[in-house]
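Trainee: What follows is a group of structures, each given as C-alpha cells.
Throughout, read-outs are computed from the coordinates displayed, never taken from laboratory work. Treat the numbers as computed from the prediction; the structure is a model and nothing was measured. Cβ atoms are built from the backbone, for glycine too; each structure is taken alone.
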Structure 1
Amino acid sequence: MRDQLFRTRITDLLGIRHPILCGGLGPGVSTGRYVAAVINAGGMGFVVSTAYEAPDQFELELKVCRDLIGNKPVGVNLYISRFAGGVERVLHLLPLLEKYGVTCVETAGASPEPVIPALKEMGITVLHKIPSVRYLHTAERVGADAVIVVGAECGGHPGVDQVGTIVQAAHAPQVSSLPVVAAGGFGTGRQLVAALAMGNDAILMGSRMLVSEELWIHEDYKRKVVEGRGYESVVVKKLLRDHHRVLHNESAQTVLELEAQGIVDFEAYRPYVGGDVTRAAYRSGDVTKGMIDYGHAVVFADEIQPVEKIFDRILDDAENALHRLHTVQLARAGEIA
C-alpha cells in the first residue's frame, strides 16, 4: 500500500489511505476478492448485495473479503428497489453486515431514509449515491454522512438529467456541506487532483477498474475493454426512465429499437436486460448479449493489471499533476521577469 498522498474528509470518515473509491460493477461482478484488493490498496470498495445467482452468495463474498482484509474497514453496496419489498430486502441483510463488520455502505436507488436509522444504530457510515446535484437536499435531509454524485459519463445508471461530471463535480461541493465523492468518467490521477481542487473529497471509479486482474469476468471482455476508446457505449431504457449506459452490443441495439417503437411494457425488454443474460456474458466473454455497464473511462483502462498496480499508476499521475500545477503558478509580485 502506497504512502498517503492526500488526506480529506472522506479518508478520515472511512478510515482509508487514499481518496479513491471503487463502485459496484455489473450484476455479481464486485465480489469479495475484488473489493478486498481495493481495500488492501488503500481505497474503499463495496461488495454488491444483489444480483447473485445463489441466494447465499452475498454472505460468501462478505466472508471472502473479510478473510482477505483482516480488520480493515469494508463497504457494501445496498440497492434499494423502488418496487414493493425493496426496503424490507435491505433490512433483511443488516444482520449479515453486523456479522462481518461492515463499516460503510453505498446506498443507491430509492431514498435511504427508511434504512438509515438502523444503519446508524449499527455505527455504519452511509454514502448515498445520486445522479444529479438536485437530489443533494434529500441526502442531507435523511442523514447521509456523505454523497456520491454521478455524472453522465458513468457506466451503469447515470440518471435522467444527464449532466456531465465536470459541471457536477464543481457544483456539488459548492452547495453541500456533506463530503462529496465525484463519480463518472474518472480513471487518472490528474482527474483526482482536479476533483480535489474543485472541493470534492474523493473520486469513485467503475469502468476504469474493469481490467483488474482480481475480477472474475472473462479475459476476453477485459481485452475488449483494453481495446476500447471510450465511445462504444450507448444509453438505453430512456423511455422507461431507467437510463443505463452500456456497451453498444446486439442487446442494446434491440432495446433501442423497442424504444423507437414506443414500447413501454417491460416484459418486451426482459429477455435483453435481465441480470442472468448479463452474468452469462461476463462469464463467457461473449459480450454481444446483455446490459454490459460501460462508461467513457474505459479509455484509461489500457492494460489488465492488479488493483494495486492501477492505484499506483493513478497516484503517480496525481503526483505529476501536482508538479505541473507548481510549474504553471502565476509568478508572485516582484518575481515577474
Structure 2
Amino acid sequence: MGRILVTGSSGHLGEALMRTFADRGQDAVGLDARPSPFTTWVGSVADRDLLRGALDGVTGVIHAAALHKPHVATHSRQDFVDTNVSGTLALLEAAEAAGVAGFVFTSTTSAFGAALRPGRGEPAAWIDEDVVPVPRNIYGVTKLAAEGLVELFGRERRLGAIILRTSRFFPEDDDDREVRAAFETPNAQANELLARRADIADMVEAHLLALAAAPRLGFARYIVSATTPFSPADLPELRRDLPAVVARLYPEQPALYAARGWRLFEGVDRVYDNARARLELGWTPRYEFAHVLASLARGEDFRSPLGMAVGAKGYHDQVFEDGPYPVV
C-alpha cells in the first residue's frame, strides 16, 4: 500500500486513522480545514489546487471530512453543499486524475433518516444496506448526494470506491437533551453498542479493510456498526422492553449494571445489521456489548485505548446554553 490521504484528519476518525497509520509505519498525509498535529495540508477539500498537491504520490484516499449533524443549526445549507457535495466531487475528480486505486467515503447511518423511526406501536426497524434512505435534514441530504457521486465513479470503474455508512462512534455527550439528562454518557454509549454504535478502533479497521478491498470490489456500500446480538425476531419486543431481551441474552447484565448504577434504555427504535461488512470485508468488530460486560466485571473502561487517546473534540468553537450542541 502506497501513500494514503486522509481528509478530515483533525477530526475524530481522521486523527484515529492517522495515529494508526503512524503506529504501523504507513505513509499517510492528512488534509483538514483546521490545523492539528495530524494534518499536513490545511484548507478546504473543495480547493482543487490544494488537492493536486495533497494527492501527489497518493494511491489511496479515505474521505472523512464533512460538515455533520451538529452543524445543521450553525451552518447554511449552502455550506453543507459546498463541503459535503462539491468537496466530494472535487476530491473524486482529483483522485481519478492522480491515478488513485482505492477511495473510501465515510458516510453515515443518518442518511437513512425517517427510515430509522418506525411508527407508534410498530416493531423496531432492522436496518441493512437494502433499506431505502429518507433523509430528514440537510446533513442527510448532502451525505446521500455525495454517496451518489462516489457510486458513479466506482461503477464506472474510474477508481475502486467503497461507501461506509458509519453508526455513532464519537465520544461526546448525546445530542438529545433527554438522553443527556437521563443517562451518564458512558452508560448511554454502552447501551448503544447493542444496536447503533461502534468503537472508533473498530471503525478504523473497517476503513482499512475497505481501502484494501476497493480496487478488487470496484464499488460497494456497507453499514459499519458493532455486531448486534439481536435478530429480526426480537424487533417487536425490543421496541417496548429492551431490558427483558438483553437479560435473556446476557444473564449477568442486570447485576453488572446495577453495581455501576447503570440502566438500559426502555426500548430501541432501530437495529443496525453489519453482516455484509463482516462477510465481504472480513471485518470483525472487537468492542461490542459482550466486551462492555466483561470490562464492567473487571472494573475496567470498555472503550478502546485508541478511543481514549483521541478523546472528545466537540464540533464547535463555542459552548451552547443547553449543552454541547445547538440541536436536539
Structure 3
Amino acid sequence: MRILVTGSAGHLGDALMRTLRAQGHEAIGLDLLPSPSTDVVGSIVERGTVRACMAGVDAVLHAATLHKPHVTTHARQAFVDVNVSGTLNLLEEAAAAGVKAFVFTSTTSAFGRALVPPPGEPAAWITEDVVPVPKNIYGATKVAAEDLCELVQRDCRLPCIVLRTSRFFPEDDDERAAADYHADNLKVSEFLHRRVDIEDVVSAHLLAIERARDIGFARYIISATTPFTPSDLAELRRDAPAAVLRRVPAYAALYERLGWTMLPTIDRVYANERARRELGWRPRHDFASVVARLAAGESDFRSALARAVGSKGYHRPATREQHTAAP
C-alpha cells in the first residue's frame, strides 16, 4: 500500500513512517523539515506540492500541524494557513486522486473549556459526544479541520476518520502545575486519564485506514484505557489518590519507592471505548501496565517505538511559512 504521511519529521509522523516501512508499505513522508523520514520537503499549504504527492496514493495519514506550544510563538493566521487551509488542500487533492482512506490526527485539546467542570463538580467524563468549546487558536483550527473532513467525506465520498489523540509527547509539560512533579511522575500518572503511548497512537491510525471505507466518517478519542468508570468521577475530583488506590492498588508501593506523588485531583477522564469497539483498537499501554513494568525493574515506562522516536522539541522561530510537524 502507498501511504502519504504528512508531518513526517515530527513525533507521530516519524513513528508512522518507521512502522509503515517496517511492515513493507510504500510510505511517502512530507514535511518542511528534512529528516530520515521525509521524502518530500515541502508545505501542505502549497497546493501543487500536495497534488504531486497524491500520485498513486492509497491512503493519507495527516499528522502535520501547528500545535498548542506554538500558540505563544506563531500568529493566528499561521494556524489558519496550516491547520485549516493545509488540511483542505489535502482533502480536496485526496478526493480528486481517488484516495481510499484519509486519517486526520486531531487532539483532545479540541474539547477546550468543555474539559474542566466548575469547582465542586465531579470530574468530566469525556467521550466523542462532548461538544468542543475551543479555548485558543490551536483548538479552534483543529475543530475547523475536523469539520472539513466531515464536509469532504459527505460531498466527495472520501472516507475520513478523525483521531483525537491525548498526550504522547515526551517533552516536559508547559502547564505551571507540572513544575510540582518529576517529569516521569507526571507522565505516568497521566496514563490514568489523559495520556497515550505513541505505539498505540500508531496502531489506531493503521486500523483507521482499514476501517475507513466501512465507517465513512467518525471521530474517535485515542487515549490510554482508563481504570475508572463514571462512578469514580466525584471521588476523582475530591480525592484522586483514594480512587486510584481502589482501582490500581499496586501503584502505592511503586510511587513510595520512587518518591513520586499522585495527583491530588483529576478534573477529566478521556474514555476510549468507542475506538476500541468500532475500530477494534487494543491499546497495549495503560496506567496498570506501566506501573507493573516499573515495579518489575524496567527503567523506562515508554514503548520501544517511543524511545526510538525520542524527543524532537517544539519551539522553533516563527516565520511566514513555519508549518511544523505534529508532536
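Trainee: Given a computed value of 1.5 for distance in nm of label points 7 Å out along Cα→Cβ at positions 12 and 292, which structure among 1, 2, 3 does it belong to?
Mentor: Numbers: 1: 4.3; 2: 1.5; 3: 2.8.
Among 1, 2, 3, the structure yielding 1.5 for distance in nm of label points 7 Å out along Cα→Cβ at positions 12 and 292 is 2.
Trainee: Can you spot which of 1, 2, 3 the value 0.6 was calculated from, given it is distance in nm of label points 7 Å out along Cα→Cβ at positions 116 and 196?
Mentor: Numbers: 1: 2.8; 2: 0.6; 3: 2.3.
Among 1, 2, 3, the structure yielding 0.6 for distance in nm of label points 7 Å out along Cα→Cβ at positions 116 and 196 is 2.
Trainee: Could you figure out which one of 1, 2, 3 the value 0.8 for distance in nm of label points 7 Å out along Cα→Cβ at positions 188 and 300 was computed from?
Mentor: Working: 1: 0.8; 2: 2.7; 3: 1.6.
This value belongs to structure 1.
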